[in-house]
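Take a look at the structures listed below.
Where a number appears in this text, it was derived from the coordinates with a stated rule and is not lab data. Quick caveat: nothing in here was measured; it's all calculated off a predicted structure. Cβ atoms are built from the backbone, for glycine too; each structure is taken alone.
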Structure 1
Amino acid sequence: MKRWLLLTGWFMVFALPVAWGSLPEQIRAEAEETARLLAKLLQSGRLVIEHNQALIDDPHRGDKGFTPEVFERQLREEFRRRTGIDLSTLSQTSTTFAVPPLARELLPALIDASRDVVRDAQVVINQRGIGYKNFIPATYGSQAAARFSKRSHVQLKQTTLEPRNPKNEPDDYERSVLQWLAGRPNGEAYVSELTDAGKTLRVMMPIYYVRECLACHGEPKGEWDISGYPKEGAKEGDLAGAISVRIPLGGR
């Protein structure tokens with residue numbers, strides 16, 4: 001099986017090399033862009049949680065004002081900043097390659113799933129007297145991806161080589177890609193491949209550790225972090241995992 005790295009811009013995707021196989025180029029391109037945008041939206045939600053982490057974990061405040069509506073507004077803003085796409089105009093603009101029909105259907109579904117996760121976490125978020133609440137980017141991402149996948153024919157998942165959450169355990173394909181990515185430089189790129197004899201498109205977008213992650217995942221390796229897990233000894237820029245998207249082609 002060929003494996004290639006794709007470099008992403010705001011509106012264009014460049015494959016190295018281009019190898020469409022027997023699948024019509026347009027079908028694969030639209031599925032691939034949909035997968036990329038779904039991964040970007042989930043990652044945007046993770047960033048929103050990260051940006052609000054100090055507020056969420058403030059033990060002195062009850063009602064934080066971090067409502068599902070506030071989260072959704074920030075999510076849309078973050079996604080627009082990262083992609084140049086205004087989700088509020090999807091139904092008002094003509095279909096383009098940047099936002100293919102499948103993405104127009106699925107992006108709102110992921111927003112709904114993400115908002116529901118924040119809604120169900122309100123009691124935890126607004127609990128006074130407790131600092132760390134375990135509502136972190138990874139928690140949000142796992143729950144939002146699982147809800148979306150139950151409501152859709154597309155499977156969305158966070159995964160990593162050493163998952164703390166068993167639900168994020170990589171399958172054989174994901175493990176292979178993660179190992180491959182771990183040996184490559186940190187960069188804005190993703191992997192896209194056809195599997196199951198061309199019946200399934202799989203896309204994986206890597207996630208890299210940033211400075212804020214290292215309080216729990218950094219050094220010294222083996223030391224217990226605030227959540228009760230041993231630290232991985234990671235450094236800024238190391239591969240943390242990936243967002244995995246699986247789209248069946250040719251029917252639902």
Structure 2
Amino acid sequence: MEGAFPECAVQGVVLRHEGEHGLFADLSLYGHAGCFLENCKATDKFEAEGAGVCARACAAVEGCTHWSFGQQYGSKKCFLRTSDAGRRVLAHWVSGTKTCGPAPLPPGFVAHGVATCAAMKSCDAGKSVECPDVAAAINTWIFAIDHLKRAFKGRVDADTWGHIERIGKESANFRAQLTAEYRPSDKDFPRVVYNNRLIFNHLEEVLAAQPRAAVSQEDASLPNPLRFGRLCGKTSCYEL
């Protein structure tokens with residue numbers, strides 16, 4: 001498997017789980033359907049639009065060494081694997097190693113691009129006609145904060161890192177509160193978003209100076225905010 005993506009991938013090959021080669025992880029930012037037992041937070045597979053999404057997921061998830069993409073039961077599926085020991089010949093499937101994928105997206109570029117996309121800015125004032133889906137909005141913020149952490153871990157002072165960690169926890173807690181069994185509520189949305197924006201604005205100058213990447217609406221491997229300038233879905237950032 002050599003060369004650039006997608007040429008580096010092997011056609012006509014699927015990497016099966018076979019009871020031991022699947023990598024089970026939280027893949028909810030990449031997939032929202034077709035997961036193991038319908039739980040995308042502990043799965044080795046998910047539905048994907050293209051092989052690029054599958055390759056990006058493998059590149060981002062610790063322990064993944066290989067990926068497979070193809071048709072299963074009428075749906076396009078991505079499999080993440082810990083080895084290629086389950087290698088089998090199967091038409092209409094394509095497989096690659098962890099390093100076989102689209103050009104990596106610099107985490108600082110992703111964090112900045114997601115936080116400043118038009119759909120995110122329309123949610124700064126809270127829930128409204130312009131921002132009706134707070135579940136999608138907070139999921140998008142969590143995606144941005146995750147990449148902010150990747151960009152700045154070990155590169156900022158303890159106080160700044162503490163603020164980044166705090167907004168990550170507050171955003172996750174708010175998302176959990178939205179679907180809580182006891183008194184689910186979205187009343188904290190304006191406060192959580194305000195704090196998130198405050199930290200991103202504080203880091204605006206250094207974020208804007210991060211290495212950049214070319215993006216296109218034709219690139220199905222990009223998350224919604226970078227591809228279309230719109231929010232992630234309620235679960236996955238690739239929900240169309």
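Quick notes on this one:
- When FRET efficiency 1/(1 + (r/R0)^6) of positions 116 and 172 (r between Cβ atoms, R0 = 30 Å, to 0.05) is computed for each of 1, 2, the one that comes out at 0.45 is 1.
- Origin of the value 2.6, where distance in nm of label points 7 Å out along Cα→Cβ at positions 44 and 164 was derived from one of 1, 2: 1
- Given 0.93 for Rg/Rh (Cα atoms, Kirkwood Rh), for residues 36-99 alone, calculated: source structure among 1, 2: 2
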